[in-house]
1. When distance in nm of label points 7 Å out along Cα→Cβ at positions 53 and 109 is compared over structures 1, 2, which one is greatest?
2. For which of the structures 1, 2 does the calculation of FRET efficiency 1/(1 + (r/R0)^6) of positions 37 and 149 (r between Cβ atoms, R0 = 30 Å, to 0.05) return 0.70?
3. Work out which structure the value -0.76, -1.35 belongs to, where log10 I(q)/I(0) by the Debye sum over Cα atoms at q = 0.13, 0.18 Å⁻¹ was derived from one of 1, 2.
4. Given a value of 14 for relative contact order in percent (Cα under 8 Å, 6 or more apart), point me to the structure among 1, 2 it was derived from.
5. Tell me which structure, out of 1, 2, gives -9500 once helix-only ellipticity at 222 nm (-39500 (n - 2.57) for each DSSP H run of 4 or more, over all residues; to 500) is calculated.
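We did not get these values from a lab; they are worked out from the coordinates using the rules stated. Every value quoted in this text rests on a predicted model; they were computed, and no experiment measured them. Cβ atoms are built from the backbone, for glycine too; each structure is taken alone.
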Structure 1
Amino acid sequence: MADESYNVPNLADGEVFRVEQTIKRSRFITSVGRTDSVESAKAFIEKIKTEFADARHNCWAYCAGAAGSSDRVGASDDGEPHGTAGRPMLTIVTHSGIGELTVVVTRYFGGILLGTGGLVKAYQSSVKMALETLPIRKKVPVEVITLSIEHRFINQFLRLLEDFEGRVLSKEFAMDAEFSLEVPRDRADDFCKKIEEVTAGSLLLEREKRAES
């Protein structure tokens, strides 16, 4: 099975990662956020534009889906000459190997014109500089499983869950032991087969696919 995991910014909701550089007296402030939807990407962009409302340009690019995907992307030059900011930034974003990523580069003009080539280089280098030090983590698609087993199988179940790199989300003990758990999606089939073997089929099991946040 193909690996469905990919890197995402290791940032909390609303958290901003930021770097800055100066090129020919123009300040380029790069703000990065984790955004897992087009709506959250646009909200992040508006947040940064409001923060730097006095800046001449707040150029942006985002990839709101998996790393390298092209179905939820966007970019804007925000007043810079056409093709000198947003699209070059998006090229860096989509080839970074990082998904759910929005980048806004704020420019305070320093009085010296950079030219079209200079602008492309400045905006791309600003994004590259941010991504070089951006904290990231791997997003692993998981499957949520609801399981009801006899109490005598609990210890075997917990050892098996650890072997398959899963974790318990919730548990309840009544006549049987009921667990809600998640297991990496690419290992879920094998886990379910193994727990059925351990319990000799005396269990209730429901499966639900989702992606880890």
Structure 2
Amino acid sequence: MKKVLVVDDEERIRKLVGDFLKKEGFKVIEAEDGRKALEILEEDREINLVILDVMMPEYDGWAVLREIRKRSRLPVVMLTARDGEEDEVFGFELGADEYISKPFSPQILTARIKAILRRMGEEDGEVKIYKGLKIDVKGRLVEVDGERVELTLKEFELLHFLVRNEGRALSREQILDAVWDINYYGDMRTVDTHIKNLRLKLKDKGVYIQTVRGIGYRFEGER
């Protein structure tokens, strides 16, 4: 049974999300603020995903997300009343895997959660080796010049999708549909933001991800 931590200062929201997830077979743990959430995550290493509200007193969702990303690639879904594009892009830059605005559909939220966990659980035995870059798909590990690189779940999925389509020019729409789900309604800048972050983390091997003017991106690795 997958375990989900729901973090929101509104008891009504925690109950709504929790009840729906329980009906779908998830085990749910609740936290009413950011500090409590971090305490739970420190004690319970079996949590599979976090649903995190942004606007909370004292320790907000952004602060919690930063702390999570310092220690793990645990999937995080941001749940917030703020629906501006800048907030959404900011969330992805910090390492969020999904960003869902209130009011929301519990069915859509659950579908997104299942999609994230399904992608995490997919086992693919491939190990791709390029000059200075190693990608272990099954282990979800990436090394640049022999040193491990920490990627968020979305960054890894993006890299994996590009590599699986090596040599092929992919549009932003194709990337968004494949990596973020066909029902994702976010801004196309989400793709550009993640590509930028991925290139930075891959250091000089970031050049393997090429920009194709007027189309999108293409992966061309050197062997």
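1. Values: 1: 2.0; 2: 1.0.
For this comparison of distance in nm of label points 7 Å out along Cα→Cβ at positions 53 and 109, the top structure is 1.
2. 2
3. The correct label is 2.
4. Working through the options, I get structure 2.
5. Value -9500 for helix-only ellipticity at 222 nm (-39500 (n - 2.57) for each DSSP H run of 4 or more, over all residues; to 500) corresponds to 1 out of 1, 2.
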